[in-house]
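Throughout, read-outs are computed from the coordinates displayed, never taken from laboratory work. Note that the structure is predicted; figures quoted are calculated from it, not measured. Cβ atoms are built from the backbone, for glycine too; each structure is taken alone.
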Structure 1
Amino acid sequence: MDLSPAARRAGAILHIDLDAVAANWHALRDRARAGGRSVDSAAVLKADAYGLGAVEVGRRLWAEGCKFFFVAHVDEGIALRAALPEAWVCVLNGMPPGAEADMIAHRLVPALNDLGQVSAWRGCAQRQSQPLDAVVHLDTGMNRLGFGEEEASLLATDRMRLRGLRLSLLMSHLVSSEKPADPLNRQQLDRFRAFVERMPGAPVSLANSSGIFLGADYHFDLLRPGAALFGINPTPDAPNPMRPVVTLMARVVQVRRIEAMAGVGYNHDWRSARPTRVAVLAVGYADGYLRALSNRGEVTVAGHRAKVIGRVSMDLLTIDATDLPEELTTPGNHVDLIGPDLPVDAVAELARTNGYEILTSLGARYHRVYAGAVA
């Protein structure tokens with residue numbers, strides 16, 4: 001364990017295993033390459049790599065051979081470009097009006113979502129007197145970002161609309177890939193294939209994390225895993241094929257004993273049914289430990305499990321430590337909020353949300369420790 005002064009001061013320690021991230025990336029790519037197929041894998045590092053640090057994750061994956069990265073916003077791309085000067089970086093949300101100069105300066109590739117964005121980016125290429133890379137995003141059923149059916153047909157009919165642009169990728173995004181039996185998956189695949197046939201000559205990408213497990217038909221040229229890289233289960237109805245990445249350990253601040261029927265925390269939302277030993281932990285919703293885990297969350301320590309009791313407050317939460325060995329919960333010791341015995345998907349289930357929200361909510365006050373980081 002990190003025993004640095006910063007770690008001793010921190011309310012909680014967030015351990016991020018970049019060796020596991022790298023292993024997950026290789027496993028996903030190798031799965032698609034089975035049988036000798038030529039498939040590559042990108043890494044989706046939006047939301048600061050799902051809360052785990054896009055620069056640190058990006059540097060490690062680049063060292064592993066990952067050359068293609070996706071972010072959501074221009075500023076995320078600018079930050080990643082500073083760390084990865086040679087990488088291909090795509091901005092999924094496209095090109096905001098007025099951001100053209102920044103995208104060109106930092107060599108960011110927009111995912112173009114409609115004909116207006118195509119026209120604007122083509123105008124940039126003309127003013128630069130040089131071609132610019134572009135991604136065309138087709139909406140095959142999400143009804144969110146991407147070319148709708150009518151504009152997609154216009155683009156496929158008149159490829160001159162892309163003159164001055166290098167079409168580096170055709171992509172779409174799956175709606176329900178974590179549910180293999182959902183007919184939406186095949187419907188989207190058929191729509192996407194029909195569009196790709198009308199737009200030959202560019203690499204193609206459809207599979208997100210869960211989409212990789214739908215089979216070879218969905219793999220095309222480039223995979224786009226995000227959540228699975230960070231240990232979230234891409235196959236929710238089956239055992240998790242990914243290695244866990246995150247351990248979050250909260251420091252015990254104080255231990256107190258209360259009598260039966262005593263209340264704990266704001267509004268006394270929890271009352272003891274017996275004399276109870278209460279451990280107070282130095283983590284709260286300001287750190288991204290969700291209020292939804294009030295009276296629902298659990299913690300583990302050395303194979304033992306305990307319940308979160310009372311409301312999660314801004315900087316603190318309380319657990320029922322009565323049945324835990326006392327030596328494990330003395331002030332200064334740590335208990336796991338996320339860890340080997342309580343993975344991120346299990347925490348998400350307790351909070352009635354998904355692992356994506358748990359990871360992206362991880363706060364800035366944690367002392368972060370990266371295993372396997374590269375300079």
Structure 2
Amino acid sequence: MKILTVIGARPQIIKASAISRAIKKYYNQQINEVIVHTGQHYDANMSSVFFDELEIPHPNYNLNVGSGMHGEQTAKMIQGIEAIILSESPNYLLVYGDTNSTLAGAIAASKLHIPVVHIEAGLRSYNKLMPEEINRILTDHCSTYLFPPTASGLNNLLKEGFNDSNTKPYSMDHPLVKNMGDVMLDNTLYFSQLAEQKSDIINTLDLKNQPFVLCTIHRNDNTDNEFKLKEIIQALINIADKYAIKIVLPIHPRTKKMIVNLDQQLLEKFTNNPLIKILEPVSFFDMMMLEKYSNFIITDSGGVQKEAFFFQKPSVILRKETEWVEIVDAQMAFLTDANCQEIIDAATLILEGKIKNNVVEIFGDGNAAKNILNLLLQ
């Protein structure tokens with residue numbers, strides 16, 4: 001069986017490691033994986049380093065698409081992926097999540113009648129102003145195999161008319177829809193011990209036995225809106241000063257570019273604050289250790305929200321909505337959007353011990369990748 005895996009952004013590279021690892025461990029003689037990297041993320045620190053760190057096979061193809069307007073970027077990807085499909089003739093094309101690479105792979109494969117496997121199907125923010133939401137919906141409706149990672153993901157698909165009782169043969173018009181758990185839980189369980197050996201970031205930053213908050217900001221809805229970015233930055237300053245707690249911010253290239261446009265006085269208060277440590281993008285293992293040892297996490301990343309939950313850390317989500325509603329329902333996350341006071345209020349509840357860790361099984365048993373591959377083989 002030949003699977004064509006399409007990846008293009010940091011989270012997808014990480015997710016792909018779970019599938020690649022399961023193929024190598026359980027199905028090496030039965031499954032041939034061909035990896036296509038679209039080059040959607042082209043910064044070496046955000047992309048290529050992960051292949052080496054996570055022991056993922058290097059891509060068989062790299063389209064080197066780079067950045068650009070959504071239409072231009074997606075069109076180049078479709079063109080490149082279509083040519084590879086015709087050359088490789090895979091049994092399945094596998095995509096992850098909600099990037100332009102995901103959509104491009106789904107469009108190219110579906111029009112050539114190659115079954116699309118969508119890992120992380122069914123996620124919905126119910127905000128179609130987010131490009132990711134458009135990508136999710138269109139990809140799901142092009143897919144033959146839809147694997148939501150949670151019960152709410154499955155319910156979202158049922159609301160849209162999908163049927164989770166379909167039987168073989170499966171097609172785009174008659175797809176298989178099944179909650180298989182989350183491949184990122186597979187990864188966290190596998191890599192957390194390895195990170196302890198491979199990362200020294202806690203010692204390097206003098207964070208051992210020190211309380212600190214981990215923060216990530218990357219969504220253009222936050223970075224490209226000067227008012228929102230100002231609100232977030234002001235909240236971080238206030239939290240650091242009020243609680244004398246360190247804030248560690250691995251800065252995304254987009255955030256780094258936009259932050260210099262802030263009011264000079266605010267920027268100086270932020271960058272010169274001894275409690276706020278701004279880092280260049282960190283490695284996967286460094287990020288895992290920062291998540292594991294932080295007191296809590298402030299983020300606008302969907303993946304980091306989940307990883308916080310895996311490590312039993314509360315999170316403050318800098319968005320109006322989240323695809324991972326179960327985390328909010330479990331009172332392990334707070335939706336604050338980019339509202340300075342709401343961010344501070346949520347941080348106060350966490351730091352003053354006014355919430356209880358309520359970790360329940362939401363994302364499966366840590367065997368999602370193996371179960372997905374076994375089902376495709378059947």
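Computed quantities for the displayed model
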quantity	calculated
Parent structure of the calculated result -8000, given that helix-only ellipticity at 222 nm (-39500 (n - 2.57) for each DSSP H run of 4 or more, over all residues; to 500) is the read-out and 1, 2 the choices	1
Structures 1, 2, by mean count of other Cβ atoms within 10 Å over residues 153-160: label with the highest value	2
Top of 1, 2 by distance in nm of label points 7 Å out along Cα→Cβ at positions 41 and 89, largest first	2
Comparison of 1, 2 - label where relative contact order in percent (Cα under 8 Å, 6 or more apart) is highest	1
Entry that produces 0.98 once Cα Rg over 2.2 N^0.38 Å is calculated, selected from 1, 2	2
FRET efficiency 1/(1 + (r/R0)^6) of positions 193 and 225 (r between Cβ atoms, R0 = 41 Å, to 0.05) - highest-scoring structure of 1, 2	1
Parent structure of the calculated result 0.10, given that FRET efficiency 1/(1 + (r/R0)^6) of positions 97 and 281 (r between Cβ atoms, R0 = 30 Å, to 0.05) is the read-out and 1, 2 the choices	1
